1. So if we calculate mean projected area of the Cα convex hull in nm², for residues 122-161 alone for every structure here (I, II), which label has the highest result?
2. One of I, II was used to compute percent of Cα pairs over 30 Å apart, and the result was 45. Which label is that?
3. From which structure (I, II) was distance in nm of label points 7 Å out along Cα→Cβ at positions 194 and 266 calculated, if the value obtained is 3.0?
Structure I
Amino acid sequence: MNTRTNLLDFDLDGLAAFCEQLGEKRFRATQLFRWIHQRGASDFSAMSDLAKSLREKLPGIAEVRALPVVAEHVSADGTVKWLFDVGGGDAVETVFIPEDDRGTLCISSQAGCAVNCRFCSTGHQGFSRNLTTAEITGQLWYAEHALRKRLGTSERVVSNVVMMGMGEPLQNYSALVPSLRTMLDDHAYGMSRRRVTVSTSGVVPMIDRLSQDCPVALAVSLHAPIDTLRDNLVPLNRKYPIAELLDACKRYLEFAPRDFITFEYCMLDGVNDLPEHADRLIALVREHGGGAGLSCKFNLIPFNPFPASGLTRSPRERVVAFAKRLSDAGIVTTVRKTRGDDIDAACGQLAGDVKDRTRVEDRIARQRRIPLVPVSAFVTRES
């Protein structure tokens, strides 16, 4: 049994505490941290400015170990998807999306997901377990240094991180926060808080905690403008309904590095994509933000269909009309460009090979028997 400590489990404060137990001062932890994250080193003997005694001590008690790679797929558009083995028959996926002005890495926080959103194929795989800090940070560590080697550069390749892979990040809070701190640390990846985004389906208490512990950019999976519909699409809404969620978003804005919250909205044909839905979203934004309305941006996401969902993608013309309705009301609105479709790396497709320990098939069957809310359920409001 391997009893060595994986140093990817630590942010800088955690690594300093580990080194202190070895009788080493904090500056040694900083040196070690730089070697691991800035240079991608895992061989302690190569860390030339560490004291020789420490270099000789570390191999017996510590290691720098990323997750084993099960598979790597490269899309025609340059998107790269890695499947990582996390043991016990579980796997998680990480996706790198290259663009002209940035390189974005989409990171997983759990093996599977317990939130069970109706339109998400990952959720339909069920939930296995939370990832450790080392398993979260290790996705960035591996991707960054593998891409540098591939591209033949010493410059940083990953400029943005989005916690939008498999899992609900705020349901794995204790492992998430040290990973975020490592991403932000100038001795590691030195990312701006504006370029690190946590996406949540709406775990209200943890949104408030994140605002105090490590405020980064926030994206909220909204997907519906009324509770009766969102209860069906995002079951977590039954615990934290829309009004509570939007109030939490308003509180978060006081500490956020950006002056807006991003609302993710998956466009589902005939379900949440009609003019009545757009009008209700506009009313919500105005109700929950005071005089100027809640400062937000809507990101409309084309649905990636899969058979178990019973849902279909909204026609493009309806998506465009929906976006125009929001934009005309003064709400910044974008339509997400799908990437990595040919390797199942697009939004909602990160299914991996995850064991179902939550009887998700039974729950999905019951969920699909619940009718979606008809348009007649809306009470339209004059703006």
Structure II
Amino acid sequence: MADGRQITLLGAGLIGTFYAMTIHGKRSRDRIRTVCAKTEEEARAFAQKWGVPSSTGDMDRAVNDPATDLVIVGLPNDLHKQACLLAARAGKSVLCTKPLARTAAEALEILEAVDKAGIFSGYLEDLVYTPKTLKALSAVRSGALGRVLWVRSRETHPGPHSAWFWDKEVAGGGAIVDMGCHCLEIIRSFIGKDVRPVEVVATADTLVHPISAEDSGVGLIRFENGALGQFEVSWTFRGGMDLRDEVAGTEGTIWLDHFLRTGFEMFTAVGQGGYVAEKAEGDKGWLFPVGDEANELGYVDMFADMFDALDAGRPPRETFLDGYIVNALVDACYASARTKRWEPVRLERWAARSEAEPSLKSAASADDRLAVLKEEILPDGTTKRILKDLKSGAVVEK
């Protein structure tokens, strides 16, 4: 589209700021033409700051602005369905921030509405677009790690920045729906989004804050090919925002540290006098600033993919189906936290697998009766293999 996309942005909070910073700063041909916020005053202030021509507190008016052709949803979770359904009725393309909805049932309504309307849609899961993640995914897809066996994803910080996150009814839950949705899609991306998740076991605890939702959660996800995912989330972690991922395969391992240790370390006794990085707890002492925060958090590559996909008429890397599957996983985690046992992942929609997934059994050697358990080079330079005879069950060394 030669003149760029003309955008309605719903939401003027932190996520709306990141979106405006990215769209106007990195892709100047695409412009936000209308912004909608909770109040007229908030919308007007945001519009003035980012050079947006029109502002309103009326969501219906914003979505149906005849000057725009794309709706971006950056609202509290309880408004995602309303916003996406308005876009579907208006026949406008829609991008929605994570999580797609509060529950899988709501997410399915959204998915079916945009499918019926025949409009383009994209799931704005920024953390699968970070530069480190994209490079790691490329390595995994090239076979550098062999078959992925286990993925661990961790996001912890001192707590959300807006009041609505702490309201269980508005948000749909606590730390698991807020940050676990990131971790779950990161796990799916590395294991393979065509590999079906089958069951989960999780805990959800309220350890520090006087709220009805959980401020901490840990879970395991078992996939149909035997791979295992692990997530850790918390609103009780002190010291900033900790984003880390680990990927283990039959032939290699990847460790990713995205945010708390940025490679930029600075000490100041007096403070730098302002913003340091998202969820930083202060501006004195040892600080870990981020060179280009919008880029490091994945927003730049995320919007490039979304807009390029829209222009080319192809699906983006992250779709509303992905958002629905993540919501189904979150639902299963909450069910497991209540029952204290493994719970199935219930999916009413699932994309067909592109090809048969390899099992996680050991690869056979040239002699198909022997499976290689381990191979290593010894201090004297010789190579040793530990093999299992698949017929007799005996384990031998060669």
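1. II
2. II
3. Working: I: 3.0; II: 4.6.
It traces back to I.
Throughout, read-outs are computed from the coordinates displayed, never taken from laboratory work. From a predicted model like this one, the values you see are computed outputs, not experimental measurements. Cβ atoms are built from the backbone, for glycine too; each structure is taken alone.
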